[in-house]
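Given below, in the form of structure tokens, are the structures.
Read-outs: derived from the displayed coordinates by stated rules, not from any lab. Predicted model only: the values in this text are computed from it and were never measured. Cβ atoms are built from the backbone, for glycine too; each structure is taken alone.
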Structure I
Amino acid sequence: MDLSGKRGLVVGIANAQSIATGCARAFRDAGAELAITYLNEKAEPFVRPVADALDCAIVLPCDVIAPDQLEAVFARIAEDWGTLDFVLHSIAFAPRDDLHASLVDCSAEGFALAMDVSCHSFIRMAKLALPLMKNGSSLMTVSFYGAERAVDHYNVMGPVKAALESSVRYLAADLASRGIHVHALSPGAVKTRAASGIDHFDALLDDVQQHTPAHHRVTIDEIGRIAAVLASDAGMTLTGATIFADAGYHVIA
């Protein structure tokens, strides 16, 4: 697996324990040059050490609901690099009250915001990336098993992630003629800052470990290695699929 000469954007690093961090490490280890983003000034001190360790060429703020911030990221990449070989979208959000409510009690405003940040932002990234991408480039996003099955306490994020996976399929079909492949990476449950917002997440972690064939919970670095394959030339024959990086949890009834 060789990403030498490739340049990629990673959106969604919150700290050193993020799934996006494991992916970024794998990209860098394979030889890629990286641009990464942080959410805001509060998040920057947790992301900067990751950026420094990976020798990132571009480090920028990016809150996808803040006007023009996402566009500014791609404008900087266009100015500094002129090309882009892959994008990893690893962001999700729902207002706390809506995330903790049952789906029937989720507000319309909370549902719309969760969909905008967690799903539509990936479509926006795809559109902004297109002018910079050539044949063989890839777009990746991060989903979860709760998109396909009802997972306790996952609530509004279930239908939002289902929409994200459907968007992957439609983007793959739309962009196939341009030689761009699109993937959803579905990791097993990992204890990250984002996941800690889900009620009873520790119970979910225990359930995952008990019901994987080898009783193994995947790590962010194991997930990252799968993402690196999808970003490489070896991933070009795959598109439109949800790739499970969950140690087999999804196959157990």
Structure II
Amino acid sequence: MEKDFEWFNHWVEKNLGIQLQSYKESQMQRRILNIMNTTGAKNLKEYSEQIQRDSEIKQAFLEHITINVSEFYRNKELFDTFEKVFLKEIVPKFSSIKIWSAACSIGAEPYTLAMILEKNKLKQATILATDLDDKILSRAKQGVYRLQEVRNVPKEMSIRYFSQKTTSKETRYEVVPEIKRKVTFRKHDLLKERYADGLQVIVCRNVTIYFKVDARDQVYQKFSDALVPGGILFTGATETINYPERIGLRKIDSFIYQKM
């Protein structure tokens, strides 16, 4: 079975441009088998043929293997800490601020950042949000969410920054245009493509936990290289950088690192 996965990984990289080899093997293999079993394919070769000829199966595969679980203010206490550090360490020190929300998924994270900027009347900051999945980026640009995805948004911010659309089935929450305009979305592969530089803030949360150690370390080194001195990196609640000094960072708060 290991040889089958090795072949499939190479096939995916060649035909879909995604490096599955950089993800933790047991987790990724389990995800692949789970989605494959929904199609009735007997093996990975048959599944690859289905992906190649059926656009719906292809899209389902891409959505399943690119981890797209997200919500506004995920781990809200950490976002509250981030806001305090941002206002103390970044806003007073930089006349213009470039923020990168990497692996932004459905857009909840960069829109959360945009609401923080708007709440604090900060006009000098721009937000770039990137992800690997075209369909997820399309959904992020639409900015429409279910209740469970906005449940952590403070009530006063929910009223101000969302419009509600109620149907017979459910209520959807759409980000208002003034917040949408603060975010630019773009496709980007963390594992393969070049990173921007001159950034004051990078937010990448709950993504590197799926990477192998070597891939994760390379991503963190590239994040450090992309930051200006004094810039900050905000990671997820289960992600810790061991010996951050080795890559030019120092830990200044819970899951927040500063470029030295």
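Summary of values
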| quantity | calculated |
| --- | --- |
| Identity of the structure behind 58, 25, 16 (criterion: Cα extents along the principal axes in Å, for residues 40-111 alone, calculated), options I, II | II |
| Label whose coordinates, when FRET efficiency 1/(1 + (r/R0)^6) of positions 64 and 240 (r between Cβ atoms, R0 = 25 Å, to 0.05) is calculated, return 0.60 (choices I, II) | I |
| Entry that produces 0.20 once FRET efficiency 1/(1 + (r/R0)^6) of positions 32 and 152 (r between Cβ atoms, R0 = 30 Å, to 0.05) is calculated, selected from I, II | I |
| For relative contact order in percent (Cα under 8 Å, 6 or more apart) computed as 18, the structure of I, II it came from | II |
| When mean count of other Cβ atoms within 10 Å over residues 168-175 is computed for each of I, II, the largest belongs to | I |
| Per FRET efficiency 1/(1 + (r/R0)^6) of positions 8 and 160 (r between Cβ atoms, R0 = 30 Å, to 0.05), the highest-valued of structures I, II | I |
| Identity of the structure behind 8, 33, 39, 18, 2 (criterion: P(r) over Cα pairs in 10 Å bins from 0, in percent, calculated), options I, II | I |
| Winner on distance in nm of label points 7 Å out along Cα→Cβ at positions 88 and 136 once structures I, II are ranked, highest first | II |
| Structure responsible for 14.1, with mean count of other Cβ atoms within 10 Å over residues 120-127 calculated and labels I, II on offer | II |
